[in-house]
Structure P
Amino acid sequence: MRIALIHALKHSIVPIEASFARLWPDATLMNLLDDSLSADVARDGHLTSAMTDRFLTLGRYAASTGADAILFTCSAFGPCIEAVAREQAPMPVLKPNEAMIEQAAARGHRIGLLSTFPPTLQSMPSEFPRSIQIVPKLADGALAALDRGDRAEHDRLVAQASRDLRDCDLIALAQYSMAPAAALVAEASGRPVLTTPDSAVNKLKQLLAVTA
């Protein structure tokens, strides 16, 4: 199976490849990175029709390579990814947090949504069922630390921010790049922690009827 991975942040590549290596090593992966996507949505402050067109173009290219499924790892672009899914149906096209949201909604009613990218906290809460109470929290400065190559500082800031979510049933880490900090977040908050990459890989296997 050929899986196209489309990224808006370079930091997402290593965590999702690690999940595939552990959970689905036989999958053939193709990485597409356009890091101007995240910069442009941060600049504009909202998703535009031009941004949707860019996502449709990426989806068409991925499909043209013979991909069996597309996984977007960029969490601030839900409506754009939904447009790709409609155009590419019946090919599976997953939003980055889709599988994790399903797990979170089944396990708790008050969910701490921890993010390092501010636009995610605008777009992602609406993807949860209305019955779920979302408590958004930004790990301020963490993404900048990661951009500098300081993973330890990123993880420290993420764990520090998670302490404000200790009254939640669980904590969902919104960015793929946050997955390596999961153990620190669990220790700092005392809450169960869900990450996105493993959930996404397992859902793709299910959709494509791949057995372990």
Structure Q
Amino acid sequence: MIEFEKRVVAREALKLIGDAKLVGLGSGSTVAIFVEELAKSDRANKISVIPSSKQIEEVASDLGLKVIYPDDERPEITVDGADEIDSDLNLLKGGGGALLREKVLAYNSSTYVIIADHTKLVERLCSKRALPVEVLPYGASWTLDNLRKRLNCDVGIRMKDLSPFVTDNGNLIADISCPPIDDPASIESEIKGVPGVVEVGIFVGLADLVLVARGSEVKVLRQGF
């Protein structure tokens, strides 16, 4: 059912592309499905895409979409996924490790659209998942220790195949196991105050629209749901 919902919401997001010529692409499994649908659409040979990760870049290239890299021109629309979405449309992101580039795209897009299945809706961020934070490899153990002291939470480096996971930017991901967050903006600011932190997987006030599939129905969410 979840895979079905991802396909349903990806197809609905296609309707928002309109006459856009430059489309930003987030990361993750739902975005990968959106890229598949975009490549099959009548807009495929009329647009260029800016991917936020090597994973999505590979998917887009393999499907014949024109991939470009950030320059002076900014995306008219970016379609992205999320790990969690709270009632104020704040987002938890970084499950795939692409949170830094995703936030750059979100900040620089005219319209930032999130697509998700219904399981991503939560009352408060970090209800189900740890909080990802991208950190510099240099002094990483100090950074993690400072995060533990500042937040009073467990913090660990994300691993992949028995080695630290490395982002497309050459950085590491620290996963913070914290209670559900009441004030995402405050926590984001608190974490960014630690030297060595590159970016935080909390996206506050960036989503213009959130499309959520439940079965075959797609709801468009704005502030509060």
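Quick check on the output: 2.7 is distance in nm of label points 7 Å out along Cα→Cβ at positions 129 and 201, derived from one of P, Q. Which one produced it? This value belongs to structure P. Consider the structures P, Q: one of them gives -13500 for helix-only ellipticity at 222 nm (-39500 (n - 2.57) for each DSSP H run of 4 or more, over all residues; to 500) as calculated from the coordinates. Say which. Computing helix-only ellipticity at 222 nm (-39500 (n - 2.57) for each DSSP H run of 4 or more, over all residues; to 500) on every structure in P, Q gives -13500 only for P.
Please state which of the structures P, Q yields 136 when volume of the Cα convex hull per residue in Å³, for residues 113-176 alone is computed from it. Source structure for this number: Q.
Thinking of P, Q, which structure, once distance in nm of label points 7 Å out along Cα→Cβ at positions 121 and 145 is computed, gives back 4.5?
Among P, Q, the structure yielding 4.5 for distance in nm of label points 7 Å out along Cα→Cβ at positions 121 and 145 is Q.
When you work out distance in nm of label points 7 Å out along Cα→Cβ at positions 9 and 137 for each of the structures P, Q, which one comes out largest? Don't jump to the answer; show the numbers that get you there.
Details: P: 1.6; Q: 3.4.
Structure Q gives the largest value of distance in nm of label points 7 Å out along Cα→Cβ at positions 9 and 137 among P, Q.
Once distance in nm of label points 7 Å out along Cα→Cβ at positions 17 and 33 is evaluated on every structure in P, Q, the highest one turns out to be Q.
Every read-out reported here was derived from the displayed coordinates using simple, explicitly stated rules and does not represent laboratory data. The shown structure was predicted, so the numbers you read here are calculated from the model rather than taken from an experiment. Cβ atoms are built from the backbone, for glycine too; each structure is taken alone.
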